[in-house]
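Please go over the structures that come below.
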Structure 1
Amino acid sequence: MDKAISTMKIAIIGARGIPASYGGFETFAEEISIRLANETFDVTVICQDGNPKLDFYNKVQLRYSRFSKEKNPVKFYYDSLKMALGNYDITVVCGVGGALFYPFLKKSKGRIITHVDGREELRGKYSGQKKLYVRMAQTFAAKYSDHIVADSNAVKRHWQTKYALSENKISAIAFGAPNNISSDDTILSNIGLNRKTYYLVVCRMVPENNLEMILRGFISSESKSKLVLVGTLAGEYGEQLKKYSSEQIMFIGSVYDKRKLFSLRTNCKAYLHGHSVGGTNPSLLESMAAGNVCICHDNEYNRETTDGEMIYFHNAEVLSEKIKEVENMDDAATKQFVSKGMMRISSSYNWEKITQQYVKLFYSFKIR
């Protein structure tokens with residue numbers, strides 16, 4: 001590798017931090033930072049207050065904001081930007097939450113790359129005030145970032161159209177899928193499950209993930225299998241979902257242990273994916289990588305991720321019929337879906353390929 005690239009200082013901010021124990025941005029920060037550090041980049045991840053304090057994690061330097069993203073997201077972004085801007089060649093910002101501060105904090109040294117988070121302004125869990133803030137932040141990100149990264153072509157098209165971004169101002173670089181994860185099957189016996197006797201949902205319990213549609217469709221299918229939902233039930237929407245809980249429909253809370261979560265995925269009959277406002281969703285990638293038949297909400301993001309090769313639904317009635325189809329699917333048909341999903345992961349969603357896309361992007365700044 002060119003020595004000019006190898007000495008670049010990179011900061012990643014906006015994720016809660018690493019080691020990853022929460023969601024897509026945290027996984028991204030961990031997977032990318034470790035690989036960049038192994039390429040001899042000087043990489044720092046700025047973590048939220050409250051995370052376990054470490055100086056380094058797999059060659060990646062860790063620094064800590066005074067604020068928690070969970071409790072004070074705006075202060076977390078502001079503090080992290082103050083720590084990063086001017087001190088690194090490139091700052092990769094996960095999400096648009098701090099973009100309103102760009103014109104005030106941006107330094108002559110260093111570039112800002114904003115990794116936008118799907119169609120965040122459409123999230124049902126956000127109040128009207130928060131949606132207004134997100135839209136303002138998106139406008140500032142489009143104007144003041146040196147570059148925008150979208151995690152899918154569909155999200156890239158939206159940003160290009162809405163903000164009139166040129167091709168050299170925005171890239172589509174997806175998330176990757178995990179590999180080499182071992183399985184801890186003790187979770188199955190601990191919650192009373194057997195292999196291939198349940199359908200699985202793994203997501204945040206929020207309206208845009210269409211959980212009530214999934215629950216109604218599953219009930220209507222009259223399947224004898226169980227439905228296992230992984231995620232924390234919280235707030236008013238969580239209370240609405242609790243009414244569906246039964247011996248057959250199991251809400252088991254969040255599972256952060258990667259080996260146990262991988263076991264739930266590899267042993268399920270099929271994975272049900274209701275996400276509707278994101279781009280390349282990590283949970284869908286992880287299920288494809290685990291060899292799942294995936295039944296997905298029918299939208300451009302999920303079709304792009306799966307290359308149109310999985311099963312799709314747009315309402316509870318269609319989902320009910322698709323579950324019945326899976327119930328009657330023979331081994332040959334099942335293996336075909338599994339094979340297509342794993343080939344898609346191998347060709348488009350591996351972290352090594354994605355890391356090299358970032359290296360190329362960083363290098364493009366270096367040679368201007």
Structure 2
Amino acid sequence: MPMKKPLILLILVSCVSFGFMLSELTDPDYPTVIGALPEKGPVKPEDSLKVSLGRLLFWDPVLSGTKKVACASCHTPEHGYTDNLDLSIGVNGKGTGYNRVVEPGAEAHFAKRNSQTILNVIFNGMDSVGNYNPAKAPMFWDNRVSSLEVQAIFPITNHDEMLGSAYDASVALDTVVNRLNKIKEYVTLFEKAFNQKNAITVENLTKAIATFEGSLLANNSPFDKYMRGDQLAMTEKQIFGMKMFIINGCTNCHKGPMLSDYKLHVLSAPDNRKLKNPEGDVGANNAYAFRTPSLRNLNYTWPYFHSGTANYLDDAVRFYNTVAYGRSGNPHVQHEQIALDARHTKNSNVPEITAFLDALSDPNYDKKVPARVPSKLPVGGNMN
């Protein structure tokens with residue numbers, strides 16, 4: 001993806017003003033720092049039947065052990081396809097979004113980490129020049145699996161998210177497939193979507209959900225419009241904030257069109273106090289490392305960090321002052337363990353940087369909720 005002229009001029013001016021080396025920018029191998037998302041995703045019009053089927057499955061609690069939890073329980077459109085909770089409430093949850101609570105008298109089942117949005121998730125892993133491969137897209141806060149298809153399996157088999165104690169995780173997928181095969185409407189919908197008999201399989205189940213999730217795009221933010229040539233799409237404050245975002249070193253990790261390098265880094269974000277583990281959340285490789293999150297659509301996806309411990313966007317930005325001033329935000333992480341890029345990040349002009357981050361949100365995404373689901377269970381599960 002070529003870098004747009006406004007940003008080239010912005011970086012050139014910034015480099016002169018702040019003494020950066022211009023040789024890097026003239027190097028043909030120097031990557032685009034940040035850029036607009038593609039205007040279209042890989043989901044094609046001929047995939048419409050899979051998208052429609054996947055939407056129904058996404059909202060149908062028949063996939064959960066208790067038949068009370070759906071994928072949408074933690075990923076609702078009105079909350080940016082997250083739930084605006086620090087840690088999601090899966091099994092035994094009641095309500096939706098930040099109003100979701102544990103059912104009275106029931107055991108609390110909190111997800112281990114903050115729920116990430118599935119908006120633009122099809123672009124996960126996109127590099128600095130816009131290349132991406134959905135089949136290898138990194139998923140979850142620790143990058144432990146690749147692709148949306150594989151990711152779709154985990155909530156169904158996770159005790160706290162959708163499984164509960166109804167049956168063992170080893171039989172969860174087969175149980176769900178058997179349930180779906182007993183619903184005539186699903187049998188017909190799967191056969192039409194995949195153009196085959198006996199179409200309800202684990203593979204097709206995950207493909208349908210992944211195709212729907214891959215269709216959820218929010219790729220026309222003010223920033224995207226600006227990068228495509230509309231110089232009035234962003235305010236002067238947002239443009240200056242973008243410059244400071246680059247100058248301060250934020251793009252060392254938050255780079256490319258998705259504003260993420262999708263690598264694991266140790267930052268020392270605080271643990272969530274709801275966790276029972278005395279060591280806190282040890283992250284990938286037991287090293288307190290977590291994936292750089294995308295900064296897309298932050299206006300709708302609060303709270304922030306893997307632990308959901310920053311309720312406001314400017315608090316999340318100011319967190320880097322803690323690291324830059326030689327302190328750790330987590331008692332289990334020594335300052336020397338924190339990634340060098342984070343330790344060297346400057347954090348001036350917080351209001352302007354926050355304004356720039358606001359420009360990365362696109363409110364015009366697919367918010368359609370099905371009126372009913374084939375199982376005839378309540379849409380989205382126990383949401384009332």
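Bear in mind that the values in this text are calculations on the coordinates, not laboratory data. These numbers were taken from a predicted model, which means no experiment stands behind them. Cβ atoms are built from the backbone, for glycine too; each structure is taken alone.
Determine which structure produced the value 62, 44, 40 for Cα extents along the principal axes in Å, calculated from the coordinates; the candidates are 1, 2. The value was obtained from structure 1.
I have -9000 for helix-only ellipticity at 222 nm (-39500 (n - 2.57) for each DSSP H run of 4 or more, over all residues; to 500), calculated from one of the structures 1, 2. Which structure is it? Among 1, 2, the structure yielding -9000 for helix-only ellipticity at 222 nm (-39500 (n - 2.57) for each DSSP H run of 4 or more, over all residues; to 500) is 2. Can you tell which of 1, 2 yields 4.0 when distance in nm of label points 7 Å out along Cα→Cβ at positions 208 and 224 is derived from it? Derived from 1, not from the others.
Which structure, out of 1, 2, was mean count of other Cβ atoms within 10 Å over residues 48-55 derived from, given a value of 21.0? Clearly, the read-out refers to 2.
Which of 1, 2 yields 24 for relative contact order in percent (Cα under 8 Å, 6 or more apart), as computed? Computing relative contact order in percent (Cα under 8 Å, 6 or more apart) on every structure in 1, 2 gives 24 only for 2. When distance in nm of label points 7 Å out along Cα→Cβ at positions 64 and 320 is computed for each of 1, 2, which one produces 5.3? Derived from the structure labelled 1. Match the computed value 14.1 of mean count of other Cβ atoms within 10 Å over residues 184-191 to one of the structures 1, 2, and report its label. Corresponding structure: 1.
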